[in-house]
1. One of I, II, III was used to compute distance in nm of label points 7 Å out along Cα→Cβ at positions 98 and 298, and the answer was 0.9. Which one was it?
2. For mean count of other Cβ atoms within 10 Å over residues 122-129, which of I, II, III scores largest?
3. Can you say which of I, II, III returns 2.1 when distance in nm of label points 7 Å out along Cα→Cβ at positions 10 and 370 is computed?
4. Can you tell which of I, II, III yields 1.48 when Cα Rg over 2.2 N^0.38 Å, for residues 90-185 alone is derived from it?
5. 2.8 is what came out when distance in nm of label points 7 Å out along Cα→Cβ at positions 114 and 250 was calculated for one structure; which of I, II, III is it?
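Throughout, read-outs are computed from the coordinates displayed, never taken from laboratory work. For clarity, every value in this text was computed on a predicted model and none was experimentally measured. Cβ atoms are built from the backbone, for glycine too; each structure is taken alone.
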Structure I
Amino acid sequence: MALITTAPRGTQDLLPENSFKNQWLESTLAKTAADFGFSEIRFPTFEHTELFNRSVGDTTDIVQKEMYTFEDKGGRSITLRPEGTASAMRLMLENGLDKGLLPVKAYYLIPCFRYEKPQAGRLREFHQFGVEFFGSATPKADCEIIALADECIRRLGVRGVSLNINSIGCPECRAEYRTALVEYFKKREDKLCKQCRERLATNPLRVLDCKDTDCDGDVENAPVITDYLCGECREHFEQVKTLLTESGVAFSVNPRIVRGLDYYNGIVFEFISSDIGAQGTVCGGGRYDGLSAQMGGSPICGLGFGMGLERMLLLLEKQGLLPDSGNGCRVFIGSMGEAAGKEAFRIALELRREGVAAEYDSVGRSVKAQMKYADKINAEYTVVLGDSELESGVCRLKRMSDGETKELAISDLGGFFR
């Protein structure tokens with residue numbers, strides 16, 4: 001019986017008294033994306049497993065350890081999405097957006113699922129704000145995506161977040177870097193964790209991103225990708241840095257950033273905060289120009305970022321930036337007696353139809369209890385109807401913040417709030 005009334009580990013409920021905080025965060029992010037010309041897209045919560053195996057990479061922790069994969073009743077392998085970019089690219093290819101007007105600029109607010117050890121800022125069901133930009137190879141596109149993430153953080157008011165950028169190059173210049181990495185880590189192979197020893201043969205860049213505290217490959221002194229960039233990748237990186245500087249977007253170059261998904265190439269970036277412990281990355285992304293062809297589609301450039309909402313909410317709460325309350329109730333209509341109760345319901349319904357947030361007593365409380373309830377729900381105004389008010393057609397409206405009252409006709413309530 002306990003399982004029936006207990007949420008699965010790594011998930012959490014959103015209670016009524018907190019929902020306005022999520023709504024405020026999501027609406028702020030969506031409005032910022034819209035101001036940059038991005039439109040919302042939506043896609044299924046689950047996809048064919050092959051989509052993530054091919055796009056995210058079968059050597060990543062996500063595919064090897066963290067995906068929620070099951071066989072449906074038709075015998076198909078289905079996976080709850082662990083991230084949004086693969087689904088967004090699938091949506092674009094399936095619906096032919098790559099053959100239409102470019103660039104395609106899209107954003108989404110979605111739940112994602114990964115089987116990880118739950119901790120602060122890391123859940124098995126988490127929510128993500130994602131942005132994707134399809135169809136541009138220019139450095140300006142990289143800068144637009146980074147500037148959008150930067151503006152989201154600015155509008156939220158978050159302090160102490162630093163932007164780190166890097167280039168992990170194209171497949172051609174990365175091949176030489178891979179050779180140098182393998183040579184370096186082979187000399188320290190006995191100090192690597194079991195998984196990193198396997199990564200040396202499959203994807204040595206993942207060794208740089210290992211989270212195992214017992215793994216000691218001396219990553220700090222490993223070769224850096226920026227020393228191996230080809231001329232075209234180096235020039236692209238320099239143009240991104242120049243444009244960000246000229247646009248007033250502060251950043252630091254961090255040659256250790258590789259990101260955790262195999263589809264990335266070229267520019268990658270992370271926005272990092274020291275206020276939320278080990279889970280310091282609040283936003284991360286980059287370019288993935290080869291993903292479309294990797295998924296069997298026509299070659300098309302792509303780049304974007306993802307922002308974990310739970311992690312951002314932690315940061316906003318720690319810095320005291322979350323709103324104190326939602327829109328709340330404009331007016332609570334109290335009542336005494338059956339006739340007044342019916343009239344309170346009618347007036348509340350009429351006000352709601354006119355876009356005024358109104359409440360009334362629906363459970364049969366005393367007038368005193370009704371006023372306590374109105375105070376708890378932060379009603380801006382209250383009015384109490386009884387036989388005398390119904391007979392005269394006049395009520396007394398009270399402003400809860402200072403107790404100021406105003407007499408007006410019951411029929412004029414709607415006009416007052418409009």
Structure II
Amino acid sequence: MPEQVIQPRIRGFIATNAHPGGCRQNTLSQIATTQARGVTDAGLNVLVVGASTGYGFSSRVAAAFGFNAKTLGVFFERPADGDRTASAGYYNSVAFHEAASKVGLYAKSINGDGFSDAVKAETLDTIQRDMGKIDVLVYSLAAPRRTHPKTGIVHSSVLKPLDEAYSSKTIDLSTGEVTVATMDPATGAEVADTIQVMGGEDFAIWVDALLQADLFAENARAVTYSYIGPALTHAIYYNGTIGQAKQHMEATTRHLDKRLQEAVGGNAYLSVNKAVVTQASAAIPVVPLYLSMLYPVMREAGTHEAPIDQMNRLFREHLAPGMTPTLDDEHRIRLDNLELTPPITNEINRRWEKIETANLSEYADFAGFRSEFRQLFGFEVEGVDYTKPTETDLPLK
């Protein structure tokens with residue numbers, strides 16, 4: 001395919017294209033951050049379900065380039081098609097494979113619907129053929145909908161409060177205006193559908209499949225991710241439809257922990273991570289404005305962490321061989337501890353009360369948020385010449 005100059009096509013929280021060079025540079029940056037913290041040859045086999053963007057992708061990088069782990073990634077990403085670029089997650093994975101190959105690391109990927117029985121079967125076959133047994137399962141699958149593998153019903157998640165309508169400040173991603181968003185409460189069916197998509201059922205199916213195939217190593221660990229956040233966001237997040245799904249995931253994880261202990265002497269953990277800029281978080285009313293405040297406040301305090309920093313901390317302090325995770329009273333790993341310190345939350349609350357369109361730049365860094373969002377898709381990445389044509393149809397080797 002002829003090379004082409006790629007300019008971002010972004011509408012609100014939706015990006016319809018991606019830049020392979022920018023995604024490659026992002027990947028190399030995460031690898032460098034990981035290697036700078038030291039590399040241990042731990043002989044780990046790691047399966048990452050949801051391995052192409054966000055915390056899932058950073059988990060794969062942290063495992064491979066921090067512990068020389070063999071990694072198998074499962075994701076559902078779009079390859080290039082004619083003049084249409086591939087998705088950012090696809091380009092991230094291409095760059096990851098190239099980097100792993102250069103240093104002799106095993107890396108394979110399965111591009112398909114991780115909710116499906118077919119992809120699970122293909123994954124089990126690949127593990128049996130190439131890897132042996134899994135030491136760490138990372139479940140970071142995030143999707144707006146799920147086709148149930150048994151019923152064929154398509155469930156779609158919603159971002160809504162419970163019981164009553166909710167209004168709060170938010171920011172218009174197109175204009176940068178601080179406005180008020182009002183959301184109607186979810187119906188019972190919408191809550192149930194959101195739990196079907198984002199709750200713990202599929203995580204449990206993955207764990208069961210690996211156990212039944214005898215593909216968990218002794219003392220294996222399974223980990224999934226969640227978010228709680230400050231009281232400021234609870235009405236739309238932790239006390240809303242997503243929160244109901246996350247609480248289902250928490251209960252499921254505790255059940256899976258007992259199963260893994262009995263079967264292989266292993267454990268299942270839920271890691272509560274800090275808020276970061278993702279395409280999913282940008283779609284949640286209130287959250288983009290909160291993130292526009294959080295990043296500069298945490299940077300001023302010297303405690304800001306990108307996803308790769310969080311995942312390096314998770315693997316090095318909690319999941320590495322011989323490490324005993326530090327858990328809260330609900331059996332959760334708390335990587336959000338720096339975000340929820342009183343000095344940070346108090347400063348965010350102070351700014352939240354005062355912020356409006358006229359003083360947005362004084363109390364928040366919306367330009368920084370918008371740049372971070374575009375970088376997710378390979379745009380506005382330092383060191384990339386966006387005036388040069390680039391090849392978009394890249395093979396996932």
Structure III
Amino acid sequence: MINIPKGTKDVLPAEAYKWHFVENTARRIAALYGLKEIRTPTFEHTELFLRGVGDTTDIVNKEMYTFLDKGERSITLKPEGTAGVVRAFIENGLAGGALPLKMYYITPVFRYERPQAGRLREHHQFGVEIFGGKGAETDAEVILLARDYIRALGVEGVELHINSIGCKHCRPRYNEALKAYLRPHLAEMCPTCNARFEKNPLRILDCKEEACAKINANAPRAEEYLCDECREHFAKLKQILDSCGVRYTVDPKLVRGLDYYSKTVFEFSSTAIGSQGTVLGGGRYDTLIENLGGPSVPAVGFGSGIERMLLVLENTGKAIPAEPPLSVYVAGLDEAGRHAAFALADELRQAGIAADIDHAARSVKAQFKYAGKLGARYVVVIGQDELASGECTVKHMEDSASERVKREEIVAYFTERI
């Protein structure tokens with residue numbers, strides 16, 4: 001037998017309703033904020049992620065699924081959603097349309113990493129991107145959308161952390177201050193932090209190694225080095241969140257894991273999934289579109305792992321509403337009855353009523369048992385007596401009551417009750 005690849009997971013029919021709940025909630029909340037869906041390819045040219053995500057990130061250095069296609073082109077399964085959306089924005093000339101452009105996606109992403117709870121090598125993300133909104137109001141709207149999505153799922157005990165990591169004008173000054181502080185401690189820090197020291201010292205603050213985290217606790221804060229524009233932007237964001245009653249914590253160690261972020265970064269986290277507690281994270285990336293060859297258009301967005309959100313729901317005991325059961329099962333008792341059952345099921349479906357029939361020539365007892373497993377609310381029985389009388393026997397599965405209904409009235413009968 002060929003087994004499923006490590007780090008992937010089947011979503012079985014009995015579990016699919018949980019995914020529908022999360023995905024339908026995401027689509028509903030996105031629609032409330034005026035977002036439209038965008039779909040981009042599962043794979044892109046590798047250069048897109050090298051330039052977009054950043055060559056100092058763990059994603060690019062360790063986690064990308066990259067291969068040469070038959071034309072010797074380097075192709076990568078997308079490890080995150082933003083870069084592909086930016087590529088589509090540039091390539092399709094969407095900057096020439098109405099801005100801001102507000103989009104969302106639900107997509108698989110691929111990262112070669114150690115599988116763990118809520119983190120698989122193939123997982124799925126709900127993501128939001130808004131292109132063309134420069135002010136703190138756009139940051140706030142994205143955060144409020146994220147809050148409403150989490151709230152609509154019924155997830156409780158989630159905390160919002162925010163920070164500003166500055167822009168291309170003020171961050172170099174902060175990087176120098178950070179390097180001056182870290183330089184005497186490099187011998188005590190992990191190899192990854194040492195490798196990041198010259199290229200991207202800000203990422204060192206994201207290190208989870210105990211020794212590094214202890215040193216980072218006393219590191220300079222980015223907020224102390226912000227330029228006037230970034231300081232005003234962050235202050236306005238906090239003011240808007242306060243006015244909307246959004247509780248948050250300013251976290252000076254929050255930098256996020258991707259190189260393209262600037263100014264605002266944020267995360268929603270939960271203790272329900274242990275140390276890997278982030279269930280949604282994002283921020284502003286005002287230079288990414290230009291860096292990938294497009295016009296200078298500001299942008300902000302977030303990504304949220306669907307598997308992680310499902311894990312939070314499971315660990316907190318949140319009951320996910322089941323999808324409606326099958327409405328009607330039509331049981332044919334013999335060859336003629338099965339033909340009539342097939343025709344009636346088709347008629348019911350055309351009327352928008354979910355119906356199923358026997359496909360295994362089962363006995364009537366076995367058909368009733370199968371209908372019970374399907375959760376059918378009603379069973380319609382068609383045998384020789386029913387065909388002769390022009391009536392159907394309708395069995396109510398909840399209380400075992402039964403009644404006879406004229407064949408020509410059966411669709412109207414169920415339309416009134418379902």
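1. Derived from the structure labelled I.
2. III
3. Details: I: 5.0; II: 0.8; III: 2.1.
Value 2.1 for distance in nm of label points 7 Å out along Cα→Cβ at positions 10 and 370 corresponds to III out of I, II, III.
4. Numbers: I: 1.43; II: 1.64; III: 1.48.
It was calculated from structure III.
5. On the way: I: 2.8; II: 2.2; III: 3.6.
Traced to structure I.
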